[in-house]
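Trainee: Given below, in the form of structure tokens, are the structures.
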Structure I
Amino acid sequence: MKKNLHIGFVGLTHLGLNYLAASAEKKFKTLGIDLNSSKTNDLKKYNIEYDEPRLRNLIIKNKGNIKFSSDLSNLKRCQIVFLSQDIATDNQDKGDFGNLKKLIKKVSKFLNKKAIMVILSQVYPGFTRSINFDHSRLFYQVETLVLGKAVDRALMPERIIIGCEKSESNIQNIFLNYLKSFNCPIIKMKYESAELTKISINILLASSIITANILAEVCQKISADWYEIMPALKLDKRIGEKAYIKPGLGISGGNIERDISTIQKILIKNKYSASIIKSFRKNSLYMKSWVYRILKEQRILINNNNFTIGILGLAYKANTNSVKNSPTLHLLRKIKNKKILIYDPKAKLKNKIQDCHQVNSINYLLKNSNVIILMTPWPEFKKIYSFFKLNKNQKIILIDPHRIIDNEKIKRNRFKYFTIGK
């Protein structure tokens with residue numbers, strides 16, 4: 001069956017490439033289509049813009065099962081075609097779905113009469129039903145990728161959620177057999193339920209993040225330590241060991257913010273209170289300013305001082321080169337007239353920022369900064385403590401919101417140390 005089944009992915013952004021790699025690893029013949037021919041030419045040379053662990057290796061390993069093209073006519077051979085274009089968001093976190101609709105219209109002209117179309121791109125409730133295509137062959141699949149873990153989650157999903165025309169509709173056998181190859185529960189529901197499921201996941205994650213940040217702030221006021229509390233919460237089965245209760249610098253990355261914007265729009269349109277959703281936005285912005293507030297309180301931003309600020313981390317999270325809604329960029333927009341050094345193992349500054357210099361050496365940054373801010377919890381940043389042991393006379397202010405450094409090792413007479421939740 002696998003030898004005869006051809007799977008197409010249209011839209012070779014982060015979403016499409018990871019699911020394509022997973023399908024190829026499952027030994028299906030996969031076709032990757034993108035209308036941007038320069039992108040497909042790069043992919044043919046294995047130049048992949050997304051620095052996702054294992055992604056490039058998996059594509060090279062399965063190159064015999066993968067073809068890249070910008071010609072939509074190649075889709076005629078495919079029995080299942082996924083629309084896998086990432087949805088761009090504006091500075092208000094609103095998704096642009098117009099390009100996806102145009103893409104679907106183009107793609108549908110090239111599919112054979114039995115081909116199944118699956119919308120993998122994240123859309124708003126009602127989107128899939130609005131598509132002018134045979135609904136018995138049209139499905140919506142909820143994607144649950146996480147940047148930095150996308151390959152693993154595409155290959156080994158916890159469950160697969162499929163939206164159909166009706167709750168009682170059957171998933172066609174050819175598509176069902178493809179889904180069964182991933183060896184996980186398959187949950188079937190109608191289009192609108194599946195579309196809202198994805199949003200619901202992100203809203204619940206957002207509520208956990210915001211709640212953790214609020215309680216971590218309370219800890220700072222009453223001399224408690226949130227990192228002592230977290231293990232107790234994770235042992236509660238109603239919360240769980242994988243709960244999003246680690247405090248941080250607000251919500252970033254774009255996906256959760258987009259769903260907050262979508263659900264807020266739905267609530268307001270239907271004249272329901274959106275106050276709790278608005279509070280998510282407000283608290284996220286407040287926490288993104290946490291480092292800036294420390295800098296102000298410590299009078300580091302006064303013009304006549306000689307502080308050099310070293311920032312470790314530009315990506316919005318570890319194990320990705322994405323800077324979408326990055327707390328670091330948020331901070332850089334607020335700091336004025338200060339010498340800033342910045343280092344990140346993968347992410348790059350796309351635009352020049354006055355007085356900000358991205359360096360290639362973490363040791364250079366540490367040696368030449370007297371304020372060090374650990375903005376992204378990259379594992380390698382845990383090792384910086386050894387640098388300070390070798391440079392005992394260097395007095396610094398260390399701002400560590402994610403508590404990367406074991407603060408019990410910090411010698412108080414040499415460091416001023418700040419972290420969230422203590």
Structure II
Amino acid sequence: MNELVVDVNPGDVVYVTGESGSGKSTLLRELADMIDTSGEFGRVLRDWELKIDPEGVVVESVGRSTEEALETLSYAGLNEAFILTRRFHELSDGQKYRFKLAKLIDSGADVWVLDEFCSLLDRVTAKVVAYCMQKAARRFGKTLLVATAHDDLLYDLNPNTHIVKRLGPDAVVNTYTPKPRECSLLRDAVIREAGRETYKQLAHFHYRGGLPNTTQKVYAAYIHGELAGVIAYTTPHFNLAARNKALPWLKKMNNRERLEFINRNITRITRVIIAPKFRGIGLGVKLVRETMPLTGKRYVETLAVMARYNPFFEKAGMRRVEYQADPDYEKALRRLEALGFNIELLGSKRHYQSVIEKLTHNQLIEVRKIILTQFYSPKFRSNVQLIEKVKELDKEALAKALTNRRLKPVYLIWENPLKP
């Protein structure tokens with residue numbers, strides 16, 4: 001093994017494969033040690049050196065900001081709203097593995113070393129993780145070294161170097177000049193129209209759950225016969241400031257003309273759900289891009305909070321339209337963020353309770369003021385008992401009250417070039 005010559009440069013992806021007992025793990029560790037002592041690559045972190053707090057909340061355990069946490073978790077396929085507030089010990093085995101990858105990405109190390117890479121994952125999930133990890137490594141300029149007995153990840157890992165370790169001292173080194181490409185699984189994705197029953201199979205992965213009664217169409221994506229994602233279109237709102245900014249000539253119509261035009265020409269994306277194992281490979285972009293023309297409408301629009309952090313609608317061809325927000329409410333959100341709240345988790349009582357427990361008395365008073373001035377809507381006033389508990393600084397009431405409002409959603413619109 002000492003006679004093996006492998007040329008590794010900073011930023012390379014190295015894939016070591018070989019059957020059990022061939023010495024691939026030993027080779028991986030020797031490569032990592034040589035890189036570590038060379039002084040050219042920066043800090044090396046091996047996955048077995050990671051320290052994980054079993055009680056750590058997922059979204060609070062990575063990143064220095066909300067956006068950074070979501071980006072990091074997205075690369076590991078863990079950006080579903082229902083996972084963000086869970087603790088590590090509450091995750092499934094597959095989710096725990098992905099979280100470890102997120103911690104590796106978040107570590108600041110320059111070289112990521114992973115032995116038994118994706119060995120415990122089913123092979124479809126393994127391809128997803130391999131694709132996401134190489135994408136993250138190249139996005140952040142990191143060197144990635146992995147070893148596994150599985151040789152089915154070559155396409156999605158897209159390595160610079162593939163070392164096939166044989167039994168005994170022999171090994172074969174293959175070098176490539178990798179170019180960006182989509183995940184292999186997207187080539188096998190089939191999109192077709194579906195119904196509410198299909199949607200329900202993934203509904204629990206969306207924080208709002210069920211479909212509106214005004215839903216017009218549902219489409220589903222299947223990969224190798226498995227339901228991988230759904231998208232739902234519904235009747236648009238009658239009057240939107242952002243739409244009026246995007247289509248200013250609508251304001252010149254009277255209400256009847258405008259209503260007729262909207263019903264005939266516009267539909268709204270109300271849900272996009274990707275099954276957890278298929279997160280991070282661009283399936284959301286594919287679902288949006290390929291189903292918008294199928295609606296038969298001239299315009300497709302959406303209002304989405306997560307679009308503040310994940311630009312997949314824009315990647316699918318939609319145009320973002322800025323519109324005036326409530327400045328006082330936005331200021332209040334910034335203050336909540338400064339106090340330690342992850343503002344994209346508005347709606348998660350559990351997250352708010354965990355933060356509130358750490359606040360001082362004066363900070364609790366500040367949170368109470370924000371609630372009474374910015375979260376005290378007419379709908380909320382009917383709950384007099386809760387408001388009284390908020391005034392008394394009851395921590396559970398404060399957490400519940402903070403779920404009363406949501407972030408301002410992003411407005412995006414797409415115009416069908418084939419529709420006059």
Structure III
Amino acid sequence: MSALRILIYSHAFAPQVGGVETYVMLLAKGLAQGVGAGKDDPQVTVATPTPAGGNNDAALPFRVVRQPGLGRLFHLIREADVVHLAGPSFLPMMFGLLLKRPVVVEHSGYQAVCPNGLLLDERTKTICPGHFMARNYSECLRCNAANVSWGMSLAMLLLTFPRRWMCGKVARNVVPTAHVGGRVALPRTFTIYHGVAQPPALQRSEKECLVSLVCFAYVGRLVSEKGLNLLVESARRLNAAGCTFSLKFIGDGPERGALEKLVQQWGLCDQTFFAGNATGEALADLIRDVTALVMPSICEETAGLAAIEQMMRGRLVIASNVGGLGEVVGEAGLLFPPGNARALAECMKRVLDNPELAHQLGNKARQRALSLFQQDRMVAEHLAIYRQVLGGSGASPEAHGAVARPLHSPER
């Protein structure tokens with residue numbers, strides 16, 4: 001049997017840092033290394049407009065095609081057995097449908113139901129009730145005109161119609177949480193949780209360090225929809241109450257300057273550290289003394305890969321109970337209403353009053369991650385999807401744990 005040729009297209013990829021970049025790397029590596037492949041070991045190609053920068057693509061177990069022109073992209077799609085899109089990218093999806101290739105779209109955002117892809121009202125920085133799906137298109141226009149020109153806002157709105165239509169025609173839609181599936185409401189949708197490699201659990205020395213000094217950390221992009229000002233506000237409340245702790249921001253983004261000013265304004269400089277972007281061993285070193293990861297998002301996170309990674313390490317996650325983030329964390333962490341700084345401060349205070357709680361819930365988080373968020377499981381479920389759309393034999397996606405959910409009736 002000839003090798004299964006899988007093309008993964010991702011608008012964002014390494015060396016950029018983010019949730020999409022991470023899951024695409026994990027999926028491509030797992031597929032290329034033959035997890036669950038059987039007799040049809042896949043040949044994996046990742047196509048991306050992201051330039052290589054300092055990334056050593058030759059060291060990866062799959063081929064990377066950077067910044068392909070339209071002709072090259074068309075050829076790559078034509079030569080593939082299955083086309084996997086990390087997000088409903090317009091041109092690759094159109095090419096795949098024109099060439100009648102099996103297209104699998106992974107929805108790591110809400111581009112199929114929202115012109116800005118975030119389901120976030122840019123005027124108020126609050127969760128959108130779903131204006132596009134409710135046909136309140138004037139609200140969509142006004143929302144995005146808060147950030148871009150009216151012409152650009154109109155273009156974003158108009159492109160959402162054919163994008164959604166094409167998503168209804170692809171072979172399969174894949175979502176990282178059931179919440180996202182309910183929001184995008186597309187036919188032939190399967191839920192496949194993100195998976196990460198299994199690191200060792202926290203060592204005893206690390207646990208002792210966490211008891212002696214409580215450290216809260218955020219890991220990810222420093223952007224407004226992550227609600228990071230809430231974390232600083234909560235730290236201010238705790239500091240005013242005489243609590244002793246440290247705070248880390250690991251990552252970078254356009255909100256860093258504003259956050260640093262807020263930290264200075266509220267007298268939190270001595271206990272707050274901005275580390276910038278970090279991956280691999282550098283990230284492991286930075287989180288070694290972290291007691292709890294805090295994810296105060298005000299937008300509907302699709303999954304929260306940073307939460308999954310720290311849960312797998314056996315670390316407590318304190319998170320907004322919003323979107324797929326609450327679904328991922330479940331009862332293995334501490335949840336609070338999105339946008340509520342007082343409630344977040346109360347969660348953090350529980351840890352400060354009882355550091356052992358971080359260990360108890362951290363152990364629970366690791367067990368949940370081992371059960372639901374293993375990389376091998378994610379890869380096997382995707383491979384089952386690919387085989388199914390090709391009409392091949394083998395176990396169904398459901399047999400591997402992927403869930404086909406009859407969601408809202410899709411638009412005709």
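All of the numbers you see were taken from the coordinates with simple rules; none came from a lab. Here the structure is a predicted model, which means the values were calculated and not measured. Cβ atoms are built from the backbone, for glycine too; each structure is taken alone.
Trainee: Given a value of 36, 26, 19 for semi-axes √(5λ) of the Cα gyration tensor in Å, point me to the structure among I, II, III it was derived from.
Mentor: Corresponding structure: III.
Trainee: While we're on this one: Who wins on mean count of other Cβ atoms within 10 Å over residues 141-148 among I, II, III, i.e. which is largest?
Mentor: II
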